[in-house]
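Undergrad: The next part holds the structures, each set out as structure tokens.
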Structure I
Amino acid sequence: MNITATVMLLVLSNIFMTFAWYGHLKTLGSKPLIIAILASWGIAFFEYILQVPANRIGHKALSLGQLKIIQEVITLSVFIPFSVLYMKEKLTMDYLYAGICILGAVFFIFRSKFM
């Protein structure tokens, strides 16, 4: 249950994080930088409301390294659809290669549980 709750909270957190970090590039590109910063901070507030409890819950069942790698898997899983669907970026093979590298990281950080 702890890991499921952690993953769900991290997915939601990453949606907010991705919009806070990159959404302004599409929607606020012509606005002054301070507007983009304040809007991003406002969105990031909700990211932290989800991310901090996710990490506290997750750290009860996972090592810090495992928690971080799960975060990176989720980040890439959220970023790719955001990039393609919202930002209208082209889906390239580089995303596949990045995913393969992340899978390698998952293997190494969790290998003691696999073996």
Structure II
Amino acid sequence: MPFDPASLKFDDKGLIPAIAQDAASGEVLMMAWMNADAVAMTLKTGKVTYWSRSRQAFWIKGETSGHVQELVDFRYDCDSDCLLVMVNQTGPACHTNRRSCFYRAVRAGETVELSDPMV
């Protein structure tokens, strides 16, 4: 059955959350937003494309930094309201130059940084 991006449930701003996960290690790298056009562009090009809410523009991951996300698998959840993009990540995924945006944890009531910037 052909996939129709219109079958996804976008919020009132036309966006859907997209979680990027490293296809090889399973590490959760980041979360960003996509609109229907970003979904279509990602599926067509294999380059993960997000919608930047602050810039109100498409954001092809790694276009300026070189830290690209190559699409390996495109999944969506049972409610069709959240995406999981399995990727081959080149370099850091986080704008802080860490491998993952999820580099902080709360342990015993304290914030702990789990990784340092890669570059």
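Undergrad: Here mean count of other Cβ atoms within 10 Å over residues 29-36 has been calculated and equals 20.9, so which of I, II was it run on? If you can, show how the numbers build up before the last one.
TA: Numbers: I: 10.0; II: 20.9.
The read-out was computed on structure II.
Undergrad: Suppose you compute relative contact order in percent (Cα under 8 Å, 6 or more apart) for every structure in I, II: which one lands on 33? Provide the component values of the computation, followed by the final result.
TA: Values: I: 33; II: 23.
The read-out was computed on structure I.
Undergrad: For which of the structures I, II does the calculation of percent of Cα pairs over 17 Å apart, for residues 13-76 alone return 47? Mind showing how you got there, number by number?
TA: Numbers: I: 47; II: 34.
For percent of Cα pairs over 17 Å apart, for residues 13-76 alone, the value 47 is produced by structure I.
Undergrad: Please compute Rg/Rh (Cα atoms, Kirkwood Rh) for structures I, II and give me the label with the greatest value.
TA: On the way: I: 1.03; II: 0.99.
When Rg/Rh (Cα atoms, Kirkwood Rh) is calculated for I, II, structure I comes out on top.
Undergrad: Now for a separate question. From I, II, which structure was helix-only ellipticity at 222 nm (-39500 (n - 2.57) for each DSSP H run of 4 or more, over all residues; to 500) = -2500 calculated on?
TA: II
Undergrad: Next question. I have 4.2 for distance in nm of label points 7 Å out along Cα→Cβ at positions 37 and 93, calculated from one of the structures I, II. Which structure is it? Intermediate values should be presented prior to the final figure.
TA: Numbers: I: 4.2; II: 2.6.
Answer by label: I.
Undergrad: Out of I, II, which has the highest value for mean count of other Cβ atoms within 10 Å over residues 45-52?
TA: Working: I: 15.5; II: 19.5.
Largest value of mean count of other Cβ atoms within 10 Å over residues 45-52: II.
Values quoted throughout were computed directly from the atomic coordinates according to the rules given, and no laboratory measurement underlies them. Computed from a prediction, not measured in an experiment: that's the story for all the values here. Cβ atoms are built from the backbone, for glycine too; each structure is taken alone.
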